[in-house]
1. Once Cα Rg over 2.2 N^0.38 Å is calculated for all of P, Q, which comes out largest?
2. Among P, Q, considering only relative contact order in percent (Cα under 8 Å, 6 or more apart), which has the greatest calculated value?
3. Which structure, out of P, Q, was mean count of other Cβ atoms within 10 Å over residues 226-233 calculated from, if the result is 19.1?
4. Hey, distance in nm of label points 7 Å out along Cα→Cβ at positions 322 and 346 derived from one of P, Q reads 2.4; which structure?
5. Kindly point out which one of P, Q the value -1.13, -1.20, -1.34 was derived from, the read-out being log10 I(q)/I(0) by the Debye sum over Cα atoms at q = 0.20, 0.21, 0.23 Å⁻¹, for residues 218-337 alone.
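Each reported figure results from applying straightforward, stated rules to the coordinates on display, with no laboratory input. This is a predicted model, so every value here is computed, not measured. Cβ atoms are built from the backbone, for glycine too; each structure is taken alone.
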Structure P
Amino acid sequence: MWIKRTIEAELLKAVKQRPSVLLTGSRQSGKTSILQKTFPNYGYISLDPPHVAEEAEESGGQFLQKHPAPLILDEVQYAPRLFRHLKSVIDDRRKESGLYLLTGSQKFSLMQGVTESLAGRISVFELHSLSLAELEHWSGKCAEGEQLLEWLLLGGYPELHERGLKPERYYSDYLVTYLERDVRQLIKVRDLRDFDRFMRLAAARTGQLLSITNFSSDLGLSPLTVKSWLSVLEASNIIYLLEPFYKNLGKRIVKTPKLYFLDTGLACYLSGIRTTMDLKGSGLIGALFETIVLGQMVRWHTNQGKQPALYFWRDHTGHEVDFVIPIGDKLKLIECKWSESSPDRVKGFEEIEKLQGGDRIISKSVITSLRSARKTKMNFFIDNAVELKMLSG
């Protein structure tokens, strides 16, 4: 049964306004399915088979004549030289919109081709695995209590839910495909077992400050290798690096970020968590809850074609606010607690308010795991007009 995706509405708008649209995202997030479902009258060709990619790469002009617009081009990163031929066709048909819909699973290589050849001619969207709001709408169930635990464990890859697959087998196959295809394409790894160990260590550290030194020491790898491999995970939409917030905006990019997995199901599998009982008893439950909340905020932005404006705050004594959202020169503060009740006070809120000034704080929200105990009911306002439904409310 098809699970309706929130991003569909924005894709329909973009196709009416732009000659081409690029949909990026991790493998199996549903990119191909959503384009074929939403635009059934478009032709379709995948560049995943090597012989098709080679034809597109070597004879781009003839390839596009053979497969005329309107066309869905799947996994375009495998034929980077095709972008200049797409540009040529688009420039010849400047008044037309919705000529090409592109997908790709390797964000960095894709964006290089887009900026070099299709700048000003394309709208770019990111699709992640299912949000909790999408799962709630599809299933009729609420993301709270045991159901929230189950969705934390399963994650949001659509095929898992549509076909009722077992997560252990699904993620095992997923990793084999990811390691063999994307990792070997992006970097030269002598032993994929080393990269597998790296991913498992990263999953166990979701929601934590990123320490290149600790990764390097624990894995016996050079810091340069660790940085390179983190870039691969980020390029593949596996992880998200959340930057710290500072009043001086120039300092945001030079301080330590926090590492988050973008799908908790994959993080659970890599961490050895196989059942909801494992999850309940895991020391990672708080970090995974924080991870899924971060994921919902990222999805809310990207489903509208926006870049997330999200940060965290931490001082040198360890006081922290999980999420800081700038709205103009003011701030929204959010804290996550895996508990049945909200705390009476949050020290991080008090400390950042002292530094930034109370007049700069728009709201202070605590998100807890049980709806009955939520002061915010998992909802907060991203601006003065738009409500962000974190886990529905």
Structure Q
Amino acid sequence: MVRPQNRWSREARRLLPALRAWRVAFHQEPELSNEEVLTREKLLHALDGLGVPTRTFGSYSNGVVGVIQSDRSGPVVALRADMDALPVVEETHAPFASRFEGRMHACGHDVHMACLLGAATLLKRNPGRLRGTVKLVFQPAEEEGGRGGALPLLERGAFESPRVDYVLGQHVASEVPLGAVGWKKGALMAAPDQFEIRVRGTPGHASTPHQGPDAVLVAAEIVTGLQALVSRVRNPVDPVVVTVGTIHGGTRHNVIPQEVVLTGTVRTVDPKTRSKAEAWIRRRVRMIAGSMGASALLRYRHGYPVLVNDPAATQSVVDALGRELGPTRLVELHHPGMGGEDFARYLERVPGTFLRLGVGSPSMTASLHSPTFFPDESALVLGAVTLVTGALGLQATGGA
């Protein structure tokens, strides 16, 4: 059995006051996607205090990239943390709850930023352990869902000068026990696409529905029909989720509206299935609406790609974490999650891996995006250790 070294863990535990202070500062003043101006200033101030040179991107992106260089040559590893919050009313009753009404770090991005600053601190204090350059990528707009914040950074050369060889990221996860790290080779997260369906019928009085197609009834049939796609069209062993999230139509109980609007999401983990899903939905919507004498307009938008972890890079990170933490604190995940992440954009460019930072406990059962989501602060220490250990593991492999 491998005995954990705890080399970085002992040092990271001494950083807890600083990690806590950073997390509090971010959590109290959350900012939505593409609005992270104050968050950017806090990051720049913290990195300046650590002596880390930084790059910003003006009005094009609120992102920040810091660079920690080594005297020894080796691979360039990018470590990424997301910055944005959600339009959620906080209900944690934490002493440092959000001061911005209707906004909350309900997805743990405050934890991610604090962990990356902690990793930067550890690396700056131990320059002799680096075998190459580490880029600290603080990325905005992960929650935006379409173009996202990763793509603008890549387009502005965030992974160039010096060119990134590997990328590593992590996300808090309540399905992984507190103190553990989840990992998986291959597809880890789904491609989250979006759709809008506008159903057009005949407006009229609720007492005379026979005078034309009822857009509400047609919309209801479409909702049911879309679920049949999941159960009867795709392969049962191929994960697909089709969810209708909103239905809007009508102004009064006794009026049949002319239009009902549905919006929803389609989640897939197989690129071939993803390309087929839009055609399946278009055909089903057209057939249902047409059979009932109505019309329907479908708008379909592709979101982030499937997040696929590179097997070799993942193994390098897992091996390094096993030596640092011990194998009992590593949890192999056997099935992909159906959430989406624009970390997938980075993995399309360079090999790397995305980890699940465990925060699950009997007292922490709230899911991501919940108004009561509040990870334990001990995850801050583990998150900083995970990033440092993984980065050095990738450099050791790539520099061999």
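1. Biggest value here belongs to Q.
2. Comparing P, Q, the top value of relative contact order in percent (Cα under 8 Å, 6 or more apart) belongs to Q.
3. Details: P: 19.1; Q: 13.8.
The structure behind it is P.
4. Q
5. Q
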